[in-house]
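Some structures are shown below for you to check.
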Structure I
């Protein structure tokens, strides 16, 4: 019999309790012995992961990207196998792993048990899986509210984006990506480890969560209508042909700014600039589906 620790974020569970109960029943019927725990706090969740004694079992996190991101360091430290039931709004980590956003289908992926090792990224020694950003992306996060995400789902990101671009504040920064470097004035910078962010946007159409590189794009100042025209390219991760956008792929990236600027990753505040990004190859083992592959050969 397989064993699993199922950690449920009660805030993500709203409206999906019945689906989660069905997932538990499906796992038990397939031979899993499950310890279900409703997490009271982040500290409570991390303590449960650290204290999980079944080295051959799996830790299933039922929640969104923020919940998963906060567990990464502990998962890596104790080398537990991670599985997810996507109960968040964006669920971009699930997308990068090729896991269906349908709870029943995601449960069947766990039952299939395809284990793979994936990369993690760090920014100033803080782990993340999807994307870290500063500038416009942080403004979008500030515009999002739990109520808007609950009522409008991924469309909440679109509304937050329109609100944020009205401010369109610029800043100067220096970028070093492996052996390449430049100084630039920008309104947004993102560094991705996985393939997806922001509710299904592709960070770079050459990126996967297993390719061993970070994907950077930096948007220079431009009119709001030019940003709107960038929309399809931002969605599809095809920004290289765009004017006033810098794209690079590298194993290590360093960002410096004249004054400290807030930086978020996986929807949560992580640190401030200066920021050093690194990719950690094959950092953790996960239960994955069919991992999406590059849609371009440009690197």
Structure II
């Protein structure tokens, strides 16, 4: 078995991705401008945004298989998912004030990839308990300061029929009615770094196996191609480095491994080739293997 596919040991990984002329993760509290650390000017992409992309990819890639259904989807009624578990088991649903049925919790792990991977709080009106997932991601941060931009755009189509006709301009002349003006937020370029961790003891609890690990690595590499939109700009995975330990508890602290991946800019960056990525493969701690997937 390849080291990075072993669910019985710890893995620490680094993900590099970049964005060109797009908004990688808008902030609803700031008019959907790209998220930014106000103190440093570094761009931010939340772990939730990254997990959403993983979920969407797995749903498209393996979603027809029972084991790879997605629990958290847009518009999903979570209690209905919980009811499916009790119905499949032929049991009476347990409510919020009751202890969750362990078999219902296991059914949710067995059938939903994101529950098995990321965990879930399922102690709602139909109680399936709580799960702590083995796969966790940090916020991604840009290597350099980003430059949030806000471009004005116009809409030439009208919403209502009564809007047709002409209007008077500043000089009183009749002119054709134009569309409304909107805004489009983006950054010219940003290279982001996210860190991730895999804890085997949680994987054993949820049933996350080697096939699931293979799906996860595939998703991190390819999910960008299923998330194309004008607002996202051009996004791409630029690096995926997995440090695999030889033991469940790990052979060395995660930060000592992650710090071996260094990204340095050369002047003003507007493309990935403006950076140098240095990977220190020498003298890895005993029992640690580095696998570069991208």
Structure III
């Protein structure tokens, strides 16, 4: 795992990818920092991070698009699959390399609230709480980008799909408000979601029996619950997507709250997508 980590981390700084990511990241953060904190004479650094969460939509696809897709395109993935390293070690090594590049940028940004101390009192607890939330949010998006990159050999496709997926998560709270709130529509929407989950399950593990079983049992359970307690589905779509919204949980950190449930949620998202990436690699190894 350490060898994979060193190789991947080095590749980010022997090419321009790592430098471009850090430079662009710091440039955008710096512009908002000057506008809000220095120019606007505000001591709240969390305003900067709140306004720059769109960076993940632009930068994470660039950072993660090559990490697995390039291996497939250059056929070097076969060397990884036939190596004595288990897929888990390969994926964790690659993930930690990307995360380190992001962590370097965050480490530099962490100095900004200290600079503000030269001009007056700064709520450091809220400032560094928001930085922690920003770090966790980025770690989740990187894991998602890594998984998407493992599904294709085209860096362009990986970048575009990652861009769309992350954009949807950012706009999630506004999108769900357009969904119907009646119980019948909720049942139909959850049925479609279940079908999509089954298709993703089949794409990842290539097991028809498991995918069909999941779909049949899930649809039967949904239908049974709907006919027994239809009122449970009233407004359930909005509550469901808000509960799973990555951005919504980040808001707690911006208000100075150390939300342990949000920390666990982000860590769970990372482990989930790393697990899915490992399954994708295992499937490719045996094909």
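Identify the structure, out of I, II, III, from whose coordinates mean count of other Cβ atoms within 10 Å over residues 186-193 was calculated to give 26.6.
Values: I: 26.6; II: 22.4; III: 16.9.
Source structure: I.
To test your reading of the models, identify which of I, II, III gives 31 for relative contact order in percent (Cα under 8 Å, 6 or more apart) when calculated.
II
No value in this document is a laboratory result; all are computed from the given coordinates. If you're wondering where the values come from, they're calculated on a predicted model, not measured in any experiment. Cβ atoms are built from the backbone, for glycine too; each structure is taken alone.
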